[in-house]
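Below, each structure is written out as structure tokens.
No value in this document is a laboratory result; all are computed from the given coordinates. The shown structure was predicted, so the numbers you read here are calculated from the model rather than taken from an experiment. Cβ atoms are built from the backbone, for glycine too; each structure is taken alone.
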Structure 1
Amino acid sequence: MTQLSVIVPTWNEVVALPRLFASLDAQGHAHERIVADGSSRDGTPELAERLGARVVRGARGRGAQLAAGARAARGELLLFLHADAELAPGALAALARAFDDPALLAAGLRQVIAHEARFYRLVERAANRRVRAGWVYGDSGLCVRRAAYDAVGGFGAQEVFEDLDLSRRLRRAGRIALVEEAVLCCSPRRWEHEGRLRRTLKNWVLTALWTAGVAPARLARFYRPEPG
């Protein structure tokens, strides 16, 4: 069986992490767990170790944390997840089956947001369309072959848009797909905290600026200092 490493960047995620790890416990598929912690102050690293993860500690910054987690990983497949996500039963097995296709370099999971509002069904459809087009945002999860990850240079140390930066390089290298059978349940906490419309518009504007070449360090100032 192909070894799979689950890599989670954290910053003060002591509330969210048990739900994610409970969903991993229910998978019935072999994997290792790595938490790349960015100097949490709430006991997240200690909790992660009790839940069976190896913890990599360093300065905060999601790109740098993800890169550190990948360096520590042993798996042939690397699955990067946000701490406030949960995997539906069978998701890891579905990913492993998808990578039986040697042409597949990377994949995203089918996103489902844990809220009944119709607004979130639109968000889900947009996220899944992006993955089909080869753009995997962090909240869709990213599963990538280790060889492909290394070949394109892995995550950069940037604070924001590290996911799109890596997706762009992977798209040039080969095929990225949406694995419909692998379901990722996402928290709506950022939309609910900032306001649904405000958060969505901000995401669109910042993505457009990044696409136009604005430096991620400048765009990072417009993100709230929140967990995840």
Structure 2
Amino acid sequence: MARHLQIDVDRLHSRLMSVFGIVEQMIDKAVQGLCEQHLKLASQVIATDDQVNQLEVEIEEDCLKILALHQPVAADLRRIATVLKINSDLERIADLACNIAERAQNMHEHPYFPIPDQLPEMVNQAKSMVRMALDAFVNSDISLAKKVIQNDSIVDGHNLAVIEELQKLMIKDRQLVVAALHCFSGARHIERIADHAANIAEDVIYMIDGEIIRHKHSDYSSELS
């Protein structure tokens, strides 16, 4: 890689890492707000969204400038394309964290609602997937990227368990229906965060070896197991 291109790519990676850090904090605060009904944290998440949106635009502009100025090819081109895709996924994760924070604000009106036991584990797994996806990108670790994809089914399983528990609560006590629906929506957003982490892992695999595995989750997961 030419020296000037390397400098620009290193700067681009640094900015992307800062977005990763911000988004991880947003997830932590949003789910803490949901599970512990912490309104201040929920408000902080929503207030951070504009910052992530601005960074997403700036990183996209940097990518386009690099493509126009350096005209990278092969592996260098795949790397820039991957940054563009990851940048978009991170912005969507931030949006989902804001959605969770909004559900947390709604849940504040139901302080005694019993959060399903499976939800914290679902949250931990989704957060772990985001962190592993970042590590896979930073270290060009294809085996770690594959693990992220495999773990997506674990989050899906937790999501189904949460839905079943919420259904039982709604049947048992109709007064819990509104709160249960807010909780269900929050769980759905957590599941979508895991999906975006898996998307990032797919992009990392493409960056490393040029293989596009999108839309091949079932075949690919069976191959990995």
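Assorted remarks:
- Identity of the structure behind -12000 (criterion: helix-only ellipticity at 222 nm (-39500 (n - 2.57) for each DSSP H run of 4 or more, over all residues; to 500), calculated), options 1, 2: 1
- Structure (1, 2) behind the derived value 2.3 of distance in nm of label points 7 Å out along Cα→Cβ at positions 65 and 153: 1
- Entry that produces 0.95 once FRET efficiency 1/(1 + (r/R0)^6) of positions 81 and 113 (r between Cβ atoms, R0 = 25 Å, to 0.05) is calculated, selected from 1, 2: 1
- Here the criterion is mean count of other Cβ atoms within 10 Å over residues 121-128, and among 1, 2 the highest value is seen for 2.
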